[in-house]
Structures are given as structure tokens and as C-alpha cells.
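Q: Once you scroll down, you'll see the structures, which are given as C-alpha cells.
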Structure I
Amino acid sequence: MSMTDELLGRDRAEALARLLLNANPAADGDALRGAAASLAGRGLSERARLLAGAMREDHGTAPARLNAIVRAAQQDPEFSGWMLWPVGLAVAWSALEAGAPEAFDDALALLRELTPRMTSEFAIRPLLGDDLPRALAQMQGWTGDPDWHVRRLASEGSRPLLPWAERIPALIADPLPTRGILDALSDDPEEAVRRSVANHVNDHSRHHPGFVVECVAGWRAAGGAHVDRTSRHALRTLVKRGDADALALLGYGLARLDVTPLALSRPRVMIGDEVQFSATITNRGSDAARIMIDYVLAFPDARGRERTKVFKLARRELAPGEAARVSAAQSFRPISTRRYYPGLASLALQINGVVHGRTEFALDEPARHSNAPLPRPTT
């Protein structure tokens, strides 16, 4: 059984139809049962939308009536899990269709009630897209909710690049509207909430790096029991890119270092195999040096163009004159998110954001592996 079927397959959809009929016996439930039988071959979000539309066919689109049915269904503990994604969507769509402020507010209130049973982070997006200030004003209040699921919804539901969710262009263009939510939750006692906050801020790394640094700087100035870990997670993309301001916030500044060229365990690597590498780093400065060590892998894509990916390696503190040897192995076994192709590749250390040289090697298909000379880079 696929993950999609496990999360929102026919059995869950039929259970949703049954639970809603228990709450509203006057309905026939034909639309939801029909939708449940037609889920095969559809993605998770497509299934949620299909079931949400069928739910509205069965139980109507009037917000007050629909919300009352959903609240009645909540009396059954089985009314939980991924079946609530389409329920939340149906609630949000009906509120927006009605166009009344009270319907909008009650939809938000109901999504808040549902989120401890299954996060409403996907269903809340249409409301944010329709009236961002009104939605965020209520979500700001959720940052003080005693239930951590609700506090997390305030951050996760308003993430600019929430996976599987529709985009909210206004939040991608301008990160400031959610700053109050992020600051209020940055040192939350629940780790799931803090991780959501860090992921939310990290989403802005590409288009608003200055906002990311400013936000984390504010947290660090305010202090807190968890600020170091949350800061590192929020800054992870900027750190991999060698952003000097992000590194400085974490205590990694310029350092006088000698770095030996990377030594590789082999000059040619078969796709599916691995290469080991090592280097020695020496602090030539007169002060202790805190260093964050990453490594940069460059490799060809399917069209022969160079791709790069940065991997974490180690953190060290070196006294003046102290040397440290670092080593690791890089696998070239294909994975679901990355494939490898033959051609020229390279590895390099990146220390406190500064890349130190490149050591090249050949990637070969297993059948082509030989002792032939290394391919030369094209110009």
C-alpha cells in the first residue's frame, strides 16, 4: 500500500462519509462514497480537494449548517487524522463562498478546534489568501494557546513555502506580517513548535536573507533556553551558502587557516559506490578559532551541467597553532531525490563560508569503470 493510500485512501474516505452521516442522518452521502471509490491514481492534495467538494455536495455549503455538522462529528474519537484535511478545506471554501466576516471567523475557530486531531495547516491557506490581515490577527492570538498544536498552527499554517500546500504570494513577497507570530513562538517549550518557527524563517532564505538574519538576531538578543538550537535550524540554508552575517550570528567569523588539499581514496568512483576524503586544518591566527566545516560536492546533471550540494561535516574550536584532521565519505548511490551521471565531479571543504580549493575525480557508470585517464574539464 502506498503512503498516499495509507494517509487518505478509500477506507479513510469511506469512514469520513460514515462519520458525517452519523452527524447528519438526513444526507444521503452518495457524493462522498463516489469520491472514495475514485481516489486511485490521484495525489494526496488532489484527493483532499475531491473529498472536500463531495462533502459539500452531501452536506451543503451554508457555513453555519456545515460547521454544526462538523462539530457534531467531533463527538466521535474516530473523526481524526488525515480525513480532516478535506473537512477543513470544505469549511474554508464554504466560508469564503459566503463572503461574510462572521463565516470567515467561525471557519478559523473551527480549524483551530480541529487541529489537535489533525493539523489544519493546509486547510487554513485559502483563508490566508483571501484576507491575510484578518486571518493573521487571529493566528497571533493562538501563540498563547495552551495547546501546542494550536500554537504550531499559527507558525506552520502561515509558512511561506509550506510543503503540499497552496502558496500565499503575499507571504512570499513580504515576510514582515508573520514576524510577531515567529517572535512569540521562537522559544516555545514544545520542540515541534520551535522547529516550525525555524522552518518558517528558513523558507525566506532565498528571497529575504536579511530578514532571516534580523529575525534570528532578535531572538538571540532576547535570549531563551532553546535559542541556540532554533537559531541554527533557522539559519541552516544561509550557513550552507556561506552567508557571512548568518555565520557571525552563530559565532563563526573570519579565521586564518591553512587547509591541505583534500586527499581522496580513489581518482575514479563508480556510481553506486563511495569515495573517502580527508584534509588537515591548521589555525595560523593568534586567537582561538571557532570553525564550521561543510563540504561542497559538484557533480554533473543529466544534461552535463554542474550541480552543487553542500553537506554538514563538523564543528571545531582550534587553539592558535592547533591542527585538526577531518575525514568523511560521500556516497554516490542514487536516492529518490538525487541521481548521479558520469562525468567530472569535485569535492571541496567550506569553512566558515569560505571554499578551499577543489579536488576533482571522475564519476563512471559501473560498466564503464576502467583505468582510463581522468576526463578533462571543458572550457
Structure II
Amino acid sequence: MKAKSIKGKTTEEINTALLKSMEDGFRPTLALCFISKNQDRKAISALLDAESISIFGCTTNGEFIDEQTEKGSAAILLLEMDNDYFTVYFEEYPDKNYREIAQDIAKRAAKKFSKPAFLLGLSDASVDGEEILFGLEDVVGAEVNAFGGGAGDDYSFTETLVFTNNRESKAGIVCIAIDEEKVKIKGIATCGWKAVGTEKIVTKSEGNHVYTVDNIPALDITVKYGGLENITPDNKNALIEIAANFPLQLQREKGDPVMRPGLVVDWSDRSFYTSGKVPQGSRVRFSLPPDFDVMEKVVQGVQHLKATEMPEADALVVFSCAGRILSLGPLMPLELEGIKNVWNVPMAGMFSNAELGRATGGNLEMHNLTTCCIALKEK
């Protein structure tokens, strides 16, 4: 499998980069498109469609190829992969029947491939991503490889989108099913955030809707222990401050803790929605602001993946939480450079609203404030 990454801040720049990439005979069949809402994604999609390239697309909170982070741009990973090795699915979930939609995709993929793996892009910040993962597991099995992220909207917290050839949705899923008999795919979700304080109990929750912690509204207890100020509906940065500075960590019996920051607030009762389930009665802790160790842990996790499961790769896809770049700022390129240097192959990715993957020693879950790194290698 051949791979190349391109980027641009205008449709014309993308067109030029696309044509240049094909001058040596490279003929991509699949494009993973990470595109700011400020870009004309329909025009860019039309360029790819004209070359008969299948599209997996997400709007973003920032984009990158290699370690070079951008805002308001388009970053695209082009793959020359046999069309028989993958299929792109696109579905909507206006009725929030996430598990059912995922089951249907998995059933179709399982008819085509004896061992399918999945790359996922999700829109709608309140989506219960774990229901989608459960739907895939229901059909393919608990060991299914599935990775991806939640689309962004340049931190406006208004409307995220996923798209493919001639279709897009603000409440939908774009999914690449890959034949693992032909293409090896491995990934890891690593966070590095350190917990602080005593364990607290989630006293009321339903799915990914957290009402109270220690019988205190979820937003209020977060504001109290985080020392946060001016967290009101009028503060456009309120959600960013909550998610990036003082997220919850869900403690588990198996594997590393997973991050569960509030992404959507219900101001009527000061509860919030997270990207993954927080079961009633579960134990949570708050998190310390990140330091340099956070980046080192991510790079070490990727190095371990190479050493134990994926010695070689043709291409690399990265979903890194938007909260990481808000917290790490100018240090973020160092983390991406560390990941890039592990295999030194074409890499592209986005700053996402949530991340899908398997943490060290854990189950397949939806994460936040996490970097999910996926390596691909044609057999």
C-alpha cells in the first residue's frame, strides 16, 4: 500500500498538491480527509470524487500532517489500496439508535470480509460513541479492531459534520471497513493525564449523561474542585475550560482509567454529557493539568505498539483530542513528532471531540483528552 499526505488552506492548494502527488503514477483509491469547517469541503470532495477516490471525512478542531499543526486548513491522507480491501459506509442516527446503526454496518461488513476492522468518524457532540462500539462488538466480537474520533467544529461547539462522496451529516457516522486478511491495522489510545484527589461516586447517571457526583450536580462539583470561574451559558469558553482543565477520570477494575470530561451541559439541572458511558455508582477522580510527562507517555505507548505488534507500517492516522492542544499549546508538535518518528511513514490526523480505541490493558472504549494512533500495513 502506498501512502502520501497533503495539506492546504485553499481548494486550489489541495488541487495542486493532489495533482503533484500523482505525477509519479501514484493513484490513490481512499482519502482520509480532516477539514476545517472554514474550508469548502464540498469543493475538495468534488476534486477527490473526480479521481474516483473514496472519501472518509470529518470536520475538525485543527488538522495536521506529520508534526505540523494547522487551523482552518485541510489535511488529507491518500492511500493507494486495492478497492477490494475496503468499503466506506455512511449512515445517520437522527433517532439516536447508535447501537442498531453500528450493528447494521458490521453485518454488511462481515458479509464482505471474514475479519473486518473499522475506522470511524462520528458527528454530534452528544453522541454515545460506546453504543456504536458495542454494536460492532455484537456482530464481529469483543476483539474487533475499531478506532476513530468525533468530528470537531473549530471549537465553536455548535455543529460537527462527517462526510463522504456527495453526502454529509451533522448526526451521522462515516466508517471504513477494512479486510484484516489483506491489511494489518493496529492502534493504541493513550492519555497520560494524572489523577488528583480522592475517589468520588457517580450518584446519578444514564448512559453518557452524568447528573450528580457525590449527590452534587456534575457541573457544580467540577467547578468547585477545579476552582473554575464564570462557568455560565453566556461564557462561550466554558466547555473548553471544563474539558481541558479539570476532566473526570473513570476508574476501572481492568486497564487504565478513561477520561470523561463534560462536553455538552444541560444548564437546567447543571448536568453534562460525556462521550462515553459513566455508569451510576462508578468511581471517578479529577485530573491534574498536564505536564511534559503526558507527551512522553503517549510516545512510549506508540513505541510499545511497534515493538510488540506492528514492526512496520505503510501509513499512520492520529486522532488527538482538541483538549490536548488547548492544554499543551506549543508543545503539541513535539508529541506529534515523537509519534511520526516511530515509523517515519506518511501521517495525517485531526484534533477531535472524542477518540475511539483500546487503552493499554483495557476494552474498546470512547475516550477524551487522549491520543489514538492507528498504523496500517498491507500484508
Structure III
Amino acid sequence: MNPYIDEELQALADQARRFAQARVAPRFLERDKTRVLDRELMREMGTMGFIAPELPEEYGGLGMSRIAAGVIHEEIARADLSISYINLLASLNGQILAEHGEPDVVRPWLAKLVAGEVLFAIALTEPRGGSDAANLRLRVERDGDEYVLNGEKTSISAADQADAAVVFGRTGSVDAGAHGVTALLVPMDSPGIATNRFDCHGQRAIGRGSVFFENVRVPVRHRLGDENKGFVQVMQGFDFSRALIGLQVLAVARVALEEAWAYVAQREAFGKPLASFQGVTHPLADFDTQVEAARLLCLQTLWLKDRHLPHTAEAAMCKWWGPKLAYEVVHQCLLCFGHGGYDHGVMEQRLRDVLGFQIGDGTAQIMKTIIARTRAGRKAVSI
């Protein structure tokens, strides 16, 4: 019995799992090779109401809870972590647009977002550094009723596939740090934008790359939040996405454990099932325990957010512990399958996919600093 998932949410999860098994899982390996995100599949997800269902109905959402978004998210991730990026990016960017955008500007974009007709990127990281996210150099200058963007973003998920992006740039002085940053809604077909794509180790269907801005003009009405306050205001939404990332990678770990348990129960060695050897089962039991605990933490974080209660520390815990644990779990499960797991296939792809989240969207060190600041106070903890 899960205290955070009632019968209605479980029915939603079951519906999402049936869809994921039938439509997402079959081409899991193929998408890793082609590195092409399936737009038809994305639209199907939108039709089913699986993309950002937590958004208000006035913006095309279903007005559901964050936990509802979470249970859908983890079922899609069980089948393909790259495809579940659609859910992650939609929920993160959708929340930013809905809470900080001018309604008449963001409403058409949000309607297309939840319908699976557009994909959003979040353009924050720059070549100068990833963890020091407030130290931005992309220049945003006011010119009448427009902003003009010049600079580069890098390691951006879906850089070459996104239809629009939430872009963070510097409108204030460099010395102002986070307080001189503004966020903008930028259509990716705007003149002056160019992209490239990296040859990443995992998450290859969604991909990562750089986005280059050369005199890109965006209407002032596309600003998200106040000028020079975009980083401080908009980054608060990352607590939501950090909990979703925890569920996302732990879903991969859970399905890997399920398959490993089934395998060691039927595979024999020395006349006995592998499961009869404690050296095989005890590591799996250890990880099964930790995964259950970590998942409850992620659900608790979403539960707190639904109730508008503080959850910054819990979200940071989800983000550093979930990816690390998921990688260790999938690694152990792969070893249970021997050479069958090491060969190119589902298990080794899972290992490559979950590894990326130990780097992107905030490293473990940054997450632990956030936890320390929450517990001891910001003034007591410096980087």
C-alpha cells in the first residue's frame, strides 16, 4: 500500500503503463540508434492526456496533481527514459510559462505543448560553466519593444529538436549575478538561431547540443517574470522537475530489478537457481530496499508541492540520490545477466541513459549544497 497513490492514481498509472508497453517500449533500442524523437508518439501521448496534466485547464491541461504527473512520468520512463524527457521538459517549461508568462502569449504555446505538438527546451547552461548557473554571459539587450540575444547555450536537451525554448540571459551587469538575469520565451525558428548536436553516451533519442544566438530578436512580451529577476523567480520551478527526475530514473531501476529477480529465479548454476546464492540475491535485496525508499521520497516531495509546502531540500535529495542509486542498481542488474546484459541491448542502454542525470540538471555536489543551505541557512554555507 502506497500512502501517496490512491486507487484513482493507480488506475492512471496502469493506463500509462499499458500505453508505454504497447507504444513506447517496442522501439526503445531503435531510437537509440537513429537518435530521432518520435513526433507521432509524442502527439499520441498528448491525445491521451499524458503530457503536463498538472497544468490548469485554461491552458489546455487537466488541472491534475503533481503526483498524477509523476506516476505518468515514471511509467513512460520504464519503457524509454529518452521519451519520458517529453514529460519532464513539458512539466518544467509548462509551469514556467503558466506562472510567469503573459497569458495571451503563452496560452497558444501551452495548448500545443500539452497536445504533444511542440517540444520545449530549457536553455540555461553555457560554455563557461554548468553548475554556476547564475554566471551567465548570453547577452540580452533591450531595443524598443524587443530584446536582442547574442551568445551561446550548451548541453541543452533537445537543442536541435525543440520548437521553442525558455532562454536565460543577462540583462543586468555581470556583478549582479543571479539578480541580473532575465528569462524569455524564444521560438527556435527565429532568425539568427543555429544549433548543433553532441554524440552523447546515452539519452540519444532526445539528444543534447548547443544553441547559438546571433542578433535574435524576441518581443518584450515574451519575457517570463520580471526583468533581472528571471533566474530567482523561474528557478523555483526546478524543485518540481528534480522530483520528477528522481521518479524518472528510479522507474528505470525498478524495471531493471523486476527483470533481474525473474532472471535469477529461473537461471540455474551448479544445479540450483541463481537466486539460491546469497551473493546474488543480497545485493538485489539491498538495492530493492533503497529504491523503494527513494521513490517514497520523490512522491513525498510532489505531495508537499501539491500542498504549497516547502520542499526544496527534499527535491535536491531526489535529484542527487535518485540518479546515483539508479545507476548502481542497473549496473548490478546488468551483472546478473552476465554477457547477455553487457551486450548491446536494453540493460546496457538503461545504464547509459541514467548516467546522464548525474551530470545534467544539477550535480550531486550542487544538490547537497542546496540541502545544506536549507538546513543550516544560506549565510552559513558558501561555495
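Q: If we compute FRET efficiency 1/(1 + (r/R0)^6) of positions 147 and 299 (r between Cβ atoms, R0 = 41 Å, to 0.05) for structures I, II, III, which one ends up with the highest value?
A: II
Q: Follow-up. When distance in nm of label points 7 Å out along Cα→Cβ at positions 83 and 347 is calculated, the result is 5.1; to which of the structures I, II, III does this value belong?
A: Going through each structure in turn, the value belongs to I.
Q: Same structure, new question: Please state which of the structures I, II, III yields 21 when relative contact order in percent (Cα under 8 Å, 6 or more apart) is computed from it.
A: Considering all the candidates, the number was obtained from II.
Q: While we're on this one: As an exercise: helix-only ellipticity at 222 nm (-39500 (n - 2.57) for each DSSP H run of 4 or more, over all residues; to 500), calculated from one structure in I, II, III, equals -16000. Which structure is it?
A: Structure of origin is III.
Q: To which of I, II, III does the computed value 78, 55, 35 (Cα extents along the principal axes in Å) belong? Walk me through the intermediate numbers first.
A: Details: I: 78, 55, 35; II: 62, 41, 40; III: 79, 49, 41.
Only one of I, II, III returns 78, 55, 35 for Cα extents along the principal axes in Å, namely I.
FYI, it's all coordinate maths here, none of it is from the lab. The structure displayed is predicted, hence computed values, not measured ones. Cβ atoms are built from the backbone, for glycine too; each structure is taken alone.
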